[in-house]
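*Asks:* I've put the structures underneath this note.
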Structure I
Amino acid sequence: MNAPTRIEMLVIGDELLDGRVVNSNATRVGRALAELGFGIAEVTTIPDDLTVIVRAAQEISARGTQLCLVSGGLGPTADDLTSAAFATLADRPLVRDETAASHIVAWLSARGRSVTPNQLKQADRPQGARLLVNPVGSAPGFDLTVLGCRFLSAPGIPAELDAMFTASIYTELAELGARTARRTLLTFGLIEAEVDQRLAAMPLRWPQVRVAFQVKFPEIHVVLTASVAHVADLDAAMAFAREALGVHLFATTPCRFAESVLATLQARGATLAIAESCTGGLISHLLTEVPGSSQTLLAGVVSYANAAKLEILGVPESVLAQHGAVFEATVLAMAEGVRRISHADYAVAASGVAGPSGGTPEKPVGTVYIAAIGATFAAARKLALPFDRSGNKLLSAYAALDLLRQHLLAVEPSPKSAEYP
């Protein structure tokens, strides 16, 4: 095949339109094509309706699309109509592919399942279409060129679609595309507009480098791409971006934020303990989502009530009586207490008003104090957060870990007002 100049994706399924299922297939296909130097011009999502499928395919062909990747509608149920729709489109009969039928029988028998007529229906495809073998499931796909467009149809189940497209079209496109190089920058502590402003000079200095932003609250991700012919420009732009983003850059490879904090601790052979109130164990959860975190995380205490802060963590009764749970001295004492009882090298703590209720004029909803301490340092910060309960909790957890991360990197925490970030 020649390199397609226009690629589309046709996604079929009622469940994608009524909110039952999120269309993750388009995201993954788009990413895979981008890595091969191609892009999706348009994604069309339609219901399980034969007439609608036919019309959508006709419109895709009429737009001059050379390649369309089709997802969904190849299963055994009555609403799986993709094969029948494309047979109608091509004005060809549906025929049963015996190779596909044998695969379906073997697949089901190996799992102790009955071979029913509707299961064998999955082996039907438009006459003349090339069979696409499903290496991880029962439903095969097909490759059919009609009305000047090549349609590759795969099941909607993500693992099956990925395996089928990898075995078929991605291999072909890899030989045809202008291969691209990619660099990733993961940041925390800046909003998207601030990240954009810091990198504003890049398109003028390195026009061959494409800059793309993604908000993944509370992180901002930046992806730099260029053809392999301009990898030197890409590396120069990457160096500029690293310097421009400074302490807010926490990783240059895909990873969790907590993973970067743990890696920094592990590189120093240091251990950590957590004391939480308003975050309700979220800081510990973020850390324990990372495999191997047990090497570093020694303990986590959710001291939600003042009695727990007093009796477990040893927060002075006078501090709680005078200032309450949401105060700098309180959160520092929480961190010191969990560090003491766990014998960890470092500790972080968080206490605040996550909302939607519980605020006062002095301490409105979103008021959170965080702390990080070690043998030779203690730092605390007040946050004023504008989000809902879950957003305030997540940002508080990140900010507490970030306070420690910046210390571990021997960087003074960047100046902050009462507003965060």
Structure II
Amino acid sequence: MNERVEIAFGRGQLDVALPAEAEPTIIRKVALAKLPDQPLAVRQALGTPVASKPLGELAKDRKSACILICDITRPVPNKLFLRPIIETLTQAGLSRDGISIVVATGLHRANEGTELEELVGDPWVLKTVRVENHFARDDAAHVDLGRTGRGIPVKIDRRFVDADLRIVSGLIEPHFMAGWSGGRKVVAPGVAHHETIRTFHSARFMEDPLAVQCNLVGNPLHEEQLEIVRKIGEIYAINTILDEDRDLVYVNFGEVIASHLTAVAFIEASTAVRIPRRFKTVLTSSAGYPLDKTYYQTVKGMVTPMDILAPGGTLIIASECSEGFGSDEFRNAQARMVELGPDRFLATLKAKSFAEIDEWQTEMQLKPMRIGRIQLFTTGLTSEERRITGVELVDSVEQAVRASLERHDDLSLGVIPEGPYVVPVFAGDD
């Protein structure tokens, strides 16, 4: 009887029947206990912070507050904490007119209309305070704070810099460049100017071997982000961690750097999964909705399993790409990569100190392509978009798995249902 596995795909799961002879290893995060009372956990976090006063005390005598939230590409449980934060602020004396929420889009598109309603998750919040998007290309909307030690221009959204009380919110999960998402990353690139983003997404940083998932030590992107938040000054954060069901398993609040590191320490051991071997066939996902809305985000799912993909092996990834490809800039970068070939394309990047918008995602795609064969199953791309993915398209995940096992003459199969939210780490000798 064929074993079946479900991998994240769109808003549901893709049911995959594996060949009867396959020998699958299912790779998941260590299961963490769900918080039994999530609203209570949020209130307790706001009142018992990490390296700061409780939010109610912080808010006293402040005239304004700016809260950053991640954009639609992150499944942050905003509906759990935005209202308690706002109520705490107003109870401390802030007027509703003095409180704003800014969507930290980075260089992604704005979130508006029904999408913004879904993102915020609470109609009361939308009726009570201003909720606006960040626009990285709007020069006048940013404050110039000088340069970092590595020369990165620090230009940050004026609404955040000028606020009396600055709060960021986010989800702590592996990030394939910055080590971990959340905290300082919500500030930069979240509400940074395009020149800031494009400088520390240049090949100088992206090709650094320490700029990888689950690593903060010596990671140049992380170090730049820390320097940027210190230039801004006093910042606080609410950090959340979710399980596979998108239920809350951890939340804290406090000083942005200290609280982020505390949250990372909580999740690190359960996310980085030690695997004693590499596989010639790996099946993974792009983590489902909302991360698999675009091909741009799908690249993350290709990069994360690299450590357990055997040289010359096949990585099969399923991603709905319901919204298509991504930005026009990313589309152009992919077209250049296909036209020039991976090696010549990378050479053009290394010659720059100022990356073109979104070409860094194409650069990241080159990394797993150097190891093996990448195959994509999707239902959401046009024929031209499929051509410029630069990878091999397959019509059936099941057929692709069977063909790979036969081609490599190896029945072993690594399966990562949750995609880039799980980081498999090779921990043995082949």
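*Asks:* Please compute Cα Rg over 2.2 N^0.38 Å for structures I, II and give me the label with the greatest value.
*Replies:* Max of Cα Rg over 2.2 N^0.38 Å: I.
*Asks:* Taking FRET efficiency 1/(1 + (r/R0)^6) of positions 318 and 390 (r between Cβ atoms, R0 = 30 Å, to 0.05) as the quantity of interest, name the structure among I, II where it is greatest.
*Replies:* When FRET efficiency 1/(1 + (r/R0)^6) of positions 318 and 390 (r between Cβ atoms, R0 = 30 Å, to 0.05) is calculated for I, II, structure II comes out on top.
*Asks:* Of the structures I, II, report the one carrying the highest value of distance in nm of label points 7 Å out along Cα→Cβ at positions 46 and 150.
*Replies:* If we compare distance in nm of label points 7 Å out along Cα→Cβ at positions 46 and 150 over I, II, the biggest value is for II.
*Asks:* Could you tell me which structure in I, II was used to calculate relative contact order in percent (Cα under 8 Å, 6 or more apart) as 10?
*Replies:* Computed on structure I.
Throughout, read-outs are computed from the coordinates displayed, never taken from laboratory work. If you're wondering where the values come from, they're calculated on a predicted model, not measured in any experiment. Cβ atoms are built from the backbone, for glycine too; each structure is taken alone.
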